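Below: a set of structures, written as structure tokens.
What follows draws every value from the coordinates through simple rules; no lab data is involved. Keep in mind that what you see is a predicted model, and the values were worked out from it rather than measured. Cβ atoms are built from the backbone, for glycine too; each structure is taken alone.
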Structure I
Amino acid sequence: MGLKVISLLGTTRYTPVAYELQEGVGLPGLGRRAWRFRSTETPFFQVALWELRLKGEPQPWKMILFMTEKAQKANWEGERGLKTHLESLFSRERVGYRVEERVKAVPVPDEVMEAPDLWKLYELLFAELEEGDEVLLDITHSFRYVPVLALSVALYGRTLKKVTIREVVYGEHRPGDPLGRYMDLTPLVHMMDWAAGVQQLVDFGQVELLLHQLPALAAHTENEGERERLEELAQAAQRFHEDLVLCRARRLMESARALRESARRLSQEESPHLPPLQLLLAYLEESVQGQFQEYPQVFWDAASWCQRHGYIQQGYTFLLEGFLEAAQILADLPENRSQEVRQLLSMPPDSPRWNDPRYGKLKEIVLPLYKDFREFRHYRNALNHAGQASHHRFHLNTTSALKEKLGKYLQRTRSLFAAATVKGR
């Protein structure tokens with residue numbers, strides 16, 4: 001555990017250059033304070049990295065340097081190699097440690113042609129990460145596909161080894177330029193997280209990963225209005241998701257309205273940070289547009305949303321409870337008789353109680369859909385009671401089968417919800 005510097009070394013003969021660290025890069029708390037720091041002239045960015053970053057590093061650090069056999073001969077060994085440069089640097093600075101103690105050279109294959117070779121290299125890189133490491137990834141002297149692979153390994157390590165990515169850096173030097181530039185590419189990590197979060201939202205309706213990114217995005221803006229709108233959007237998305245997962249139909253109408261409005265307000269902000277958000281904001285507005293607005297239609301909308309995103313148990317609950325509400329509204333039965341309606345609908349159609357004249361209208365509404373109602377009620381009960389409360393024929397054992405069934409029930413009950421919503425206006 002400590003700071004792990006993942007660096008790469010290629011075969012190119014690098015041009016000696018001094019690298020300059022621009023104002024505020026990587027140093028939180030400095031705000032807009034202008035300052036510059038410059039390394040000594042060196043052909044290897046790893047030397048500049050030590051001078052600009054590692055020299056004053058308070059925690060233990062180690063550099064893992066990946067190189068092919070060709071790179072080892074061209075740029076690691078010998079009088080002109082990186083190892084010699086680091087030995088001279090450490091001796092001159094009197095740091096009290098040797099290159100072998102802080103830099104580990106790890107050989108990688110010269111050629112990787114097939115997927116199995118890539119996975120072997122992936123395992124090789126991943127093995128160098130330890131539980132709780134903080135990672136600084138340097139991709140300056142990299143070769144071919146390895147920077148992408150190294151970043152992927154670091155992201156994977158966040159999940160399985162609780163690794164944190166402090167910084168992704170690149171030493172940029174343009175031909176003819178007297179100075180190189182120390183570039184902080186850490187936003188690449190946030191962009192990848194953002195893409196993963198959007199995918200989780202669109203495919204599975206899960207907001208957690210995306211919500212984790214919004215505060216970080218808000219922290220990088222000095223626009224107070226934009227920051228407030230981002231925080232507002234995060235809270236609205238969280239409430240909307242919670243109301244869906246917890247099956248709160250009436251609250252869902254309010255949280256969906258808040259989500260629509262917060263997405264609309266944020267889209268009106270003019271800021272360089274917002275372009276990546278625009279497509280997401282449009283998706284959020286579209287996903288709740290014309291839905292979750294009226295009662296009892298909100299039940300059907302929620303069940304449909306759950307069916308699309310794989311929230312099967314919640315979908316059946318919304319459909320069942322909404323069906324009971326819609327039937328009661330269409331039958332002109334007051335709310336205080338809801339328990340009575342539930343009891344009646346639990347009885348078969350040939351039960352004598354159905355012949356009561358008070359339930360004539362309810363019978364007319366429900367009986368054409370009674371078979372479907374009986375089925376999705378049993379499926380909901382089987383889900384809610386861990387498979388203990390219904391006949392075995394209603395114990396579908398795959399989510400895909402339950403999802404398909406729910407989709408059919410939604411189509412067959414659609415007109416019922418629409419009619420009840422119109423009547424209830």
Structure II
Amino acid sequence: MTEQPPGPRRPVRLLAAVPAWRWWVVGCFVARLPTTMVIIALVLSGKRLGSYGLGAALAGLYTVAAGLGALWRGRALDRRELRRALAGELLLAAGSFAVTATLVAAQAPVPLVAVTVVTAGVASSAVFAGYRTFLPEVVRPELVPAAYAIDAVLIEVAFVTGPAVAGGLSLLVGPVGVLLAMAVFGAVGAALAATRLPLRPPMPAAPGGAPAAAPWSNPEVVANYAVTASVGMVIGLIEAGFAPLAVVLGAEDGIGGVLSAAYALGSGLGGLVFATRLESRRHPGRLALVLTVVLGLLVLPSAAASSIPVLIAVLVLGGLPFATANAAAATHLRARLHPGRATEGFALQSSSVLLGLAAGNGAASVALGADASPRLLYVIAAVPPLVAVAGVAAWAAASGRRRTGPGGARPVTGAVG
């Protein structure tokens with residue numbers, strides 16, 4: 001494999017000097033806020049419509065709609081001028097949140113609310129895949145890995161900021177006000193996308209009219225999605241366990257939000273430290289595999305935590321690899337996607353996370369429904385990454401043996417780096 005020259009030593013400072021990247025950060029962060037507020041907004045809306053259980057069902061419906069919508073919305077964005085397409089998706093989501101607010105305020109029939117929730121989920125499903133597709137357009141090639149690392153950190157910032165904003169607004173103006181604020185953020189995000197992102201027309205067809213390769217036609221991309229889904233399962237399991245584990249440790253279940261923030265804090269710190277080093281790694285795929293295993297194993301000590309302070313410390317430690325693994329996986333994926341289907345490829349990765357998250361939540365529901373200790377969830381959470389990485393490693397080894405022969409074909413194991 002041809003070695004790449006090392007990247008700049010201070011990529012964060014170099015990125016901050018790029019106006020286009022600064023606007024990308026602002027636009028992506030604003031557009032991301034509604035999706036980080038939506039769970040609180042819908043759970044509280046469900047209470048207004050009848051019960052918290054109904055709200056949880058609406059939140060689950062949004063997640064499933066976003067996960068399944070990403071399977072096809074990414075490809076739809078690739079076929080259009082991307083800047084305008086992103087603005088359109090954000091406006092559709094903003095309108096859906098506004099209509100949902102109106103319906104909740106009027107205590108409309110639940111099926112009508114469900115329709116607008118699904119519409120918002122589908123419209124939001126590929127937005128951040130589109131933003132990630134733009135990164136190579138706004139920064140120099142040697143800064144792209146660091147930009148992905150910073151994006152992974154900003155995800156954690158958004159997932160701390162969004163719920164805090166939603167919670168504060170809910171105390172002041174209730175769930176209807178939260179939904180309206182989400183609509184405003186979506187509209188502002190649409191305006192920023194339309195005016196601050198560079199023009200990116202649909203990618204031309206390959207020479208001879210051959211269609212661009214689909215993301216799933218590359219086994220390495222499929223492996224990337226499988227490992228990403230396993231990380232989603234980890235998050236689904238541990239987040240479902242935060243509130244009940246807090247009760248087991250003698251605290252109120254509301255402390256679960258603090259525990260989630262502790263994990264996000266660890267992830268953000270790890271990403272910030274690693275942002276200056278990712279560009280020098282020549283094997284981001286291998287790094288993502290290693291960090292995914294580490295991420296799963298670092299969840300295990302949470303099962304043995306004896307108090308809330310100990311649990312918070314363990315969660316901060318356990319979150320350290322998360323953003324870094326996310327950035328490494330994104331860097332690996334981008335290098336293996338056809339430019340004409342990059343948004344689709346990133347959207348499928350987002351779908352993998354969401355569907356993994358739903359599977360983790362489902363497994364947690366079954367375990368807790370059977371009166372299992374919430375500590376068990378943190379033992380189970382170590383399993384999906386181990387299984388996924390072991391499967392990828394076994395496939396890579398088998399593929400390498402099949403491809404090794406006359407002509408010196410490169411084993412596939414070298415490609416997952």
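Ranked by percent of Cα pairs over 21 Å apart, for residues 15-198 alone, which of I, II sits at the highest value? Once percent of Cα pairs over 21 Å apart, for residues 15-198 alone is tallied for I, II, the winner is I. FRET efficiency 1/(1 + (r/R0)^6) of positions 79 and 159 (r between Cβ atoms, R0 = 30 Å, to 0.05) computed as 0.50: which structure among I, II? This figure was derived from II. Given that FRET efficiency 1/(1 + (r/R0)^6) of positions 231 and 319 (r between Cβ atoms, R0 = 25 Å, to 0.05), derived from a single structure, equals 0.15, which label among I, II identifies that structure? Checking each candidate, the match is I.
In this comparison of I, II, the computed figure -26500 for helix-only ellipticity at 222 nm (-39500 (n - 2.57) for each DSSP H run of 4 or more, over all residues; to 500) is attributed to II. State the single structure among I, II that was used to calculate relative contact order in percent (Cα under 8 Å, 6 or more apart), giving 11. Here the read-out was taken from I. Taking distance in nm of label points 7 Å out along Cα→Cβ at positions 47 and 167 as the quantity of interest, name the structure among I, II where it is greatest. Largest one: structure I.
Upon calculation of mean count of other Cβ atoms within 10 Å over residues 39-46 from the atomic coordinates, which of the structures I, II produces 20.5? Answer by label: I. Quick check: 17.8 is what I get for mean count of other Cβ atoms within 10 Å over residues 223-230, calculated from one of I, II. Which structure matches? The value was obtained from structure I. In this comparison of I, II, the computed figure 188 for volume of the Cα convex hull per residue in Å³ is attributed to I.
When mean count of other Cβ atoms within 10 Å over residues 151-158 is worked out for each of I, II, structure II gives the greatest result.
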